[in-house]
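Scrolling down, you'll hit the structures one after another.
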Structure P
Amino acid sequence: MLKLEQLSFQVPADGAHLEIIDSVDLEIPAGSFTVITDPNGGGKSTLARLIMGIEQPTGGRILFEGEEITALSVTERAKRGIGYAFQQPPRFKGLTVRRLLSLAAGKTLSKEVCSGYLTAVGLDPGEYLNREMDASLSGGEAKRVEIATLMARDLKLLIFDEPEAGIDLWSFSMLVESFRTLRQAERSVIVISHQERIMQLADTMVIIAGGKVCQSGTRDAILPKLLGEVDGKKEA
């Protein structure tokens, strides 16, 4: 289980402090697929970076599996089984997808094992195993390779920060199928997103507004209300 207690994050602004995350209390159940969403600028991506340790909170605590990890570095959190996928996956010229998967796993993986990870994210191993992880891959392809590397690491908690950003409709459809595979594997997953198709996969949903949790609960309890609000704004 991931637990946030009175988590806060401030930044200097015009001689004062701007509260990006404001005293957030939140529990993410183990094995759940959780989607965190918000109006633009509500703080959801900052919350993901705080959980991974990319940013350090100015107040509160983060606990993972009963251990306080608030002061731990990104590397130390990774060793405890937390992984993070960026909006724009890094590129590595000269590094093949197969080699990248082995590096992620921390050991040399067989062709068959690597092929299994690529198949799970909707990529043809024959086409992608020996491709370089460089600019020749589209945004959607790179993101699916990144998901495969997280699978190879056998993580306890996977965090995805707006994975739909900058990819085309076909790639997005394949991305949703990759998340469906993760959900069926019963891994703990947090996805920062405002896409309805990703929200439909959620076990639990959290809505952040003004740096605070304004709603949290099951998908069936939260999503109909959220979609109703969005539709109402569109009609207005």
Structure Q
Amino acid sequence: MRFAGKVALITGAGSGIGRAVARRLAAEGAEVYALDIDGSRLAETVRGADRPMTARTADLSDPDSCSAAVADCVAALGRLDVLGNIAGIYLAAHTVDMARDAYRKVMAVNLDAYFFLAQAAIPHLLASGGNIVNIASNAGIQGVPYSAAYCASKGGVIQLTRSLAVEFLKTALRVNAIAPAGTNTNIAASASFPTDMDPDLAARMAGLRGMAEPEEVAALFSFLASEEARSVTGAVYTLDNGLTAS
């Protein structure tokens, strides 16, 4: 019950890592405000949780939806202690072929939303002595072919994490990130690549030890968001079966 009396706003809670984190924090006592663009998947997350959640649908590619979500969370639950920026999308393409609207969508969901949610949440997190945990990716650390937009967005998440951590070093606010590699989520299952991609380059995306499970990421998330990690800020934890190191 590390999160008893705490409120956590978790994005992307309808599936994958977001679902695992929302359920993990609820099981540890948190009042979870779960956000996702897909209402049916969000309802499934809530049905499978150990404790009730407050669930809302939102399109976080809209900055106004980000600030509105934070305001609604605080109005509904009275405070905010943890912001979990998890929602994300992956669109692969030859860089020269990627449509501008596809590029903007990746950046809007994977990076812009993280900024605008943090911007709205920070005053409440300062009041509660809370923290932010961002889900980045090994793609923000190493080059991944056919993924320039995604890599740029996740690299941005890492630098956003570090910048916020340093900006608020003189407060109790902590900001950290987790950088998973391949994880058994619907994003990984539905990823589509160019039909003429180079197999030698594509092989760089696969590690020797397979994929992680969302629950593994959730376990690390719950540690970073808890008081047990009170001395951890500005950190980027890889959870990638050694892929980045190798």
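For structures P, Q, which has the highest computed value of mean count of other Cβ atoms within 10 Å over residues 44-51?
Working: P: 23.1; Q: 15.1.
Checked P, Q; max of mean count of other Cβ atoms within 10 Å over residues 44-51 sits with P.
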Checklist outcome for this item: Highest-scoring structure on relative contact order in percent (Cα under 8 Å, 6 or more apart) (candidates P, Q) is P
Item to check | Value 17.4, calculated as mean count of other Cβ atoms within 10 Å over residues 4-11, assigned to which of P, Q | outcome: P
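Where a number appears in this text, it was derived from the coordinates with a stated rule and is not lab data. Quick caveat: nothing in here was measured; it's all calculated off a predicted structure. Cβ atoms are built from the backbone, for glycine too; each structure is taken alone.
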